[in-house]
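Enquirer: Next up: the structures, one after another.
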Structure I
Amino acid sequence: MPFEFLTLDDVDVEGKTIFLRVDVNSPIDPSTERILDDSRIKAITPTLQELRAARIVLGSHQSRPGRYDFTSLQAHARVIQMYYDGPVKFIDDVIGPKALEAIESLKTGEILVLDNLRKIDEENRNMPPAAAAKTRLVEALAPHFDLVVNDAFAAAHRSQPSLIGFGEFLPMVAGRLMQRELEALERVLENPDRPCIFILGGAKVEDRLPVIERVLREGIADKVLLGGLVQEPFLMARGYLPKRLEQLDDSGRRLVDEASRLLDAYGDRIELPVDLALDVGGERIEVGVGKLTDETNIYDIGLNTIVRYIDEVKAAGTIVAEGPLGMFERRGFHIGTKELLKTMAESQAYTLIGGGHLGAMASLLGLEGKIDHISTGGGALLTLLAGAPMPVIQALERAKEKWGSQQG
């Protein structure tokens, strides 16, 4: 079903005070609090440029309370200034008098970065829209805004007050990043060029299984290629790694049972590795899957598997890749991920990759401009691909129903 939401094309922003909700949650150096990867900040730049005729109040979160990287957004404001040629101010407040006074004194073209929204207790809880609209955060800030622009795709699977509450009071539209993300995913999910293949790796097996189920059940994917830790329960379900299977706890066995069910239903459309790369004394050693028993030092797909997967990529019309195929940070075990990314970049197919590790490697290889879409979402991307509810998208759709006729 196509997404229905308002965009910046539907509103006049000139002279308005706008709350711009983004997700610039970034990896932080624990000793210096320096931002190590500013890709999420760069991604919101087109939206910032389009809002230059407005007064911009920018809200985001950074990590969550109790974690080492739960910091203020002062460093983020400095990085935002690198990509924006107007004034960028930071205020160490969210809903107190300092923040409200700073909002009221904001001038056209200026950006005010509020402090980490999760310093407000209620912003750490998911809740229904009606409850979100009644929180202190929304009630304190909403009277100061004319419009909400939601550009926080990476948090679109969450339902915290700043993400979904303002749309109950104010018109809310998608920013350019949110629009680009949803249009790319709509192209993949609604009418992909065929054949459509999904390449799924990474470490969180339980997050990928619903994606495999959905894209195969609904005929979105013609084939799914597996790597990373995602391959392991499927290999065990096929009778490989027998000793590892014996050692699994109950949660691990449930993953194998689910993989077995998926293989029974869609086995001819699920491609598993035929060989894997082990770390033996610091060296990469290739082993056929039939020779594996209880190995835990599996760090990449093997060369024969890479060749098979590359053939699938070359023949595809649409390629979606999420999660690395091996432990690419380890010397010699980046080959599977690297070769598949390079083949995707050379392909004529429509290509979409998840951010995080894959996005970082694409950047490292200089392939960013050769991939059609690099998502900023991790959990949000997987949630959407799995067909689960997305509270922020639902809020944007409600906002169109409620406010759409008043815009233009």
Structure II
Amino acid sequence: MRDLWGTELAHFQFVERMCHQIMGAHGYQEIRTPIVESTDLFSRGVGSTTDIVNKEMYTFQDRSDRSLTLRPENTASVVRAIIQNKLLEGNDPLHLFYIGPMFRYERMQAGRYRQFWQIGAESIGVSSPESEVESIVMLFDFLASLGLADLSLSINSVGFPEERTSFYIALKAFVKAQEGAFCLDCQRRIEDNPLRVLDCKVPSCQMALTGHPEVLTFLSAESQSHHEKFQKCLQSSRIPFAVNPKMVRGLDYYTRTTFEVLSSDLGAQSALLGGGRYDRLIQDLGGPPTPAFGWALGLDRLVSLLMKKNTALPSKPRIFLIPLGDSMIEDAFQLVRPLWAAGHSIELETRGVALKKSLSTANRKGHSHAFILGEGEKAKDIITVKFLTTGEQEEWPLREISSRILKL
């Protein structure tokens, strides 16, 4: 858990603004769900055998003895909201995005926190590979708007649960033949949830998986065709990718397509975000059979990458308006209110301190300009503008302030 302020928060706000801009351009609408949900929602939706449910959720009993959980992810919450609010009435596709905090009690590492922020998008009601690529193209447009370019996809298909029966038999036999080489968690997973063995991050387990059976070879003809069309559409959309048979993601609801976005700037922990198709989740949670596809991005991790790359943030001039003496404070209010209404970033000095002290404050707080309003300026219908980075000064007519700020 941590606080956000200053430069890091400015990066968060920049990412959020671009999220609204890019996703709005693609026809996605924002949805907001509660931070606290019924524990059963995540047990059923995320999967009772996942590490998230078994090890990482913040769960508590409320005063009515109901089991509640701080949301560890948001797809299950979005699906619950869709069903509860009857957003699926009619046959039109539904495109939603969200921004908000999630909570997991997980091992701390670079860019990961127990309260973390996510941006996610959900495409509901379309089963085609093309709908998946549309969402991924939007995602790449979003990341490009943040100045990120050295990105690629790691993709796989896990089919549907009924297609994985023979695969599970083969994977279990493979693991059992060298059981001692796997960690205790994987020895449990191979019985409870075999796909999670492929997702294990323990290096010795990854080594022991060399030559493992691949789920792709067990897919039905329909799922194989879906995967091939998905790859062709990625190629035509110029999205770089590589097939990774170990890439299964950490949630039980995925069907067919799964993917991660990789960034070389992240070093060993190269996965920036991930997602996939979940065609059974809406029905599993009580809704009608509905195909769906989505992804979620860790905002903390993304901001860490942007700050590491020294990404320049677009910014307006930050102005410190200094009235000289008590007699000028009313004039300063009259001057600044229409400027605030026009959207200019202006902080008003209200302490009544000496000019030197006010200028020192403006410099420490990172303002780009100081506007000085005294009796002399009032008499001449001007304002003195001090450029704090150079020390230069100009006199502007009061009637031209707003238009001149736009040119700074």
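Enquirer: Between structures I, II, where is percent of Cα pairs over 30 Å apart highest?
Expert: Largest value of percent of Cα pairs over 30 Å apart: II.
Enquirer: Once FRET efficiency 1/(1 + (r/R0)^6) of positions 306 and 354 (r between Cβ atoms, R0 = 35 Å, to 0.05) is calculated for all of I, II, which comes out largest?
Expert: I
Enquirer: Please state which of the structures I, II yields 0.75 when FRET efficiency 1/(1 + (r/R0)^6) of positions 26 and 314 (r between Cβ atoms, R0 = 41 Å, to 0.05) is computed from it. Don't jump to the answer; show the numbers that get you there.
Expert: Values: I: 0.75; II: 1.00.
The value was obtained from structure I.
Enquirer: I have 3.1 for distance in nm of label points 7 Å out along Cα→Cβ at positions 170 and 322, calculated from one of the structures I, II. Which structure is it?
Expert: So the calculation was done on I.
Enquirer: When mean count of other Cβ atoms within 10 Å over residues 330-337 is compared over structures I, II, which one is greatest?
Expert: I
Enquirer: Looking just at distance in nm of label points 7 Å out along Cα→Cβ at positions 106 and 338, which of the labels I, II belongs to the structure with the highest value?
Expert: Going through I, II one by one, distance in nm of label points 7 Å out along Cα→Cβ at positions 106 and 338 peaks for structure II.
All of the numbers you see were taken from the coordinates with simple rules; none came from a lab. These numbers were taken from a predicted model, which means no experiment stands behind them. Cβ atoms are built from the backbone, for glycine too; each structure is taken alone.
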